[in-house]
Structure I
Amino acid sequence: MRLRAALLVLLALAACGTPTGRGAPPPGEVAPPRFGDSDPVDWPGRPPSAYPVHGIDLSRFQGAVDWRAARAAGVSFAFIKATEGTDNRDPAFRDYWEGARAAGVPRGAYHFFYFCAPAAEQAENFIATVPRERGALPPVVDLEWNPLSPTCTYRPPPEVVRAEALRFMDALERHYGQRPLVYTDPAFWERNELWRLAGEEVWLRATAEHPSEAYRVTGWTFWQYSGTGLVPGIGAEVDLNAFGGSEAEWRAWLAARAG
């Protein structure tokens, strides 16, 4: 059941004041999230608030970002869109990448996979766009359908989807020295049997129920629980995410996975 409470959320944020970035925790440390949501959910089962470490993912559609304010409001990590297909590069990527670094926000880059082009060529686009930087989070391959694409609505067989995703991930791992994460949604997961990608770390979208219910799996690393988040320092709605562990586990994961 969804609760339409945008006005109340905005008033609550206003009552908290606008953070200036002062007092933001150092990288790897966690500040309690002070996020709102324009379309909040009455969560059944275990809610996102049960997890202490929260962050965002974003693209050019979020506009200008005050990264210090976002960090002070509890943004503990960010995944930034870098590329799509073989030649599309997000025009906001460079500004976001540098802005997050300057504010002490651990950040990684993601690629929206295009099913009408070879994985190797898409990997070349990503590698040409995203710096190989010590301290960056692992890259991400975003696997979902795009029915509104003007150039490609092709849906390959599941075995082809998985094989192409692995080729892309292998190429990025060779370059960055980190195994990429897999991001997906429930429909794509089910149709393409992504559970067959055994051993890969996953980032799961589930905006109405816990991932254990939406995917019938455990062991996920990140959970995207909202696409309508309201975060101080960001003027547009933004995706909200939780890390699937404690603060101590977050610091350990960060130490092991930040390249």
Structure II
Amino acid sequence: MIKLIITDMDGTLLDDAKNFPHDYFEIVKELQPKNILFSVASGRQYYTLLEQLYDIKDSVVFISGNGTYVAYRGEVIYENIMHKSKAMKLVDVGRKIENTFIILCCKNGAYVESNDIDFLNEAKKYYNRLEIVEDITKVDDEIIQVTFCNLESTEARVYPHLKHFENDFKVMVSGKIWLDVVNRDVNKGVAIEKIQQDFNIGFDETLVFGDYLNDIEMMGTAKYSYAMKNAHPEILKVSAFVTEFDNNNFGVTKTIRELLLPEKVTV
């Protein structure tokens, strides 16, 4: 029996226009009598996820910042704080990378130095609490993640400059234009294992959905690990199953219905 369902957001639950499947909120409510716990696992900020899922917030465990901050019903389950002096070394390098923007992701909000409109339009999709400051190194807040944005490609333009930090940090290409850096012992998988422990839920009782490189560890936490049809090749390799439909065709909710609500499967 499935007791925990976790889904990544971008490229997985959300379509390319960042819309939820029309029936996701309905499914969460339909499965409440079965005592199934839902979770979203994202690189997005906690406050953004909370706003997006406000109508069902008490039924969802929020895994934000790629596993750096986990909360349920307003209570923090787990957090992993980055040492400021180490984070500033990342900032120093990032400032030297051409056409690259830095987001300092902290417990109380996210901070940027740039006024670039194209960058801000992208950043505001993921960071509800976003503040422009003169110098992010002077921010007085606990750091959980340093994020880099390159509107061409972070894998090609940013990762080569940061890969030498991998002995000390987890460096993740989390999307075409995004790269996230967290403490080395942080990932979505660690966060999920903490949830499984706290709620007494096993590997065989867990269902996960993911599509990109920051989902790799997550896929190893569940017997029912589903790569999206549109997933990165590396995610396809490490997943037990592949969805029949991609993120633009409700792959997550159609799979959930097929597994848990077969009498209500829609096409």
Structure III
Amino acid sequence: MIIAIANQKGGVGKTTTAVNLGACLACRGKRVLIVDADPQGNATAGLGLDGDEPRATTYDVLVDGVAVDGAAVATCQENLSLLPSTPDLAGAEVELVPVAEREFRLRKALAGAAAAYDFVLVDCPPSLGLLTVNALAASDRVIVPVQCEFLALQGLGHLLQTLDLVRRNLNPNLRLQGLLLTMYDGRTNLSRQVAAEVRSHFPNTFHAVIPRGVRVSEAPSYGLPLLAYDKASRAAKAYEALADELLAVTTKG
């Protein structure tokens, strides 16, 4: 199953979710590939890889047709592989403009590699540009992280419109798996109100809620997922709950 982690808003926890959900699934024996489709390369850095080291990246896969199998690298977590990113990926949106079927470059690239994995998680950039469209056109499901703060629902309408356009024109099998509440602080009325509002508008919001915490911010600086950095932290347990919930849902349908 290929899952895009998408939201055009920045700072809502897309990369944190991709890295830690991927690690939790891998820890449960699932073969997982994280595709870093963000030119900022935060998932790459968050898994301890140097973005400046010469290697094949998502850019090479999308622009030059390099095979995913030849570009994916192992990580510190068993069963978890990464297709890394570099800032060069920012130029891919321009370079792919004259290319035929440019929206399907990632889908075609993953077609030959997806069978080697149980889950492919695509960490999307904070935009609705060609890179995100490629991710949506290649994916079976979408998970949308939503920050538990003011204006959390702002922009979600545009994202849902984009999902509908992709579904109607590029990928009829695309489904919204659910919204994921992130950066939750149960001590504040605001977090509780935002969570209630999101659940009232979107019944398919995950039961798992990702809390705000120091460990979430610290782990990427060590190049480790939370399970490897502090397995006992509340956020690590929340991502484990998310992985179990996702596995339960995908097994049923």
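Among the shown structures I, II, III, from which was the value 0.5 of distance in nm of label points 7 Å out along Cα→Cβ at positions 142 and 174 calculated? Before the final figure, lay out the partial values.
Working: I: 2.6; II: 1.8; III: 0.5.
Label of the source structure: III.
From which structure (I, II, III) was helix-only ellipticity at 222 nm (-39500 (n - 2.57) for each DSSP H run of 4 or more, over all residues; to 500) calculated, if the value obtained is -9000?
I
Taking Rg and Dmax of the Cα atoms in Å from the coordinates of each of I, II, III, which one would give 17.8, 56?
Source structure for this number: II.
We did not get these values from a lab; they are worked out from the coordinates using the rules stated. Since we're looking at a predicted model, the values are computed, not measured. Cβ atoms are built from the backbone, for glycine too; each structure is taken alone.
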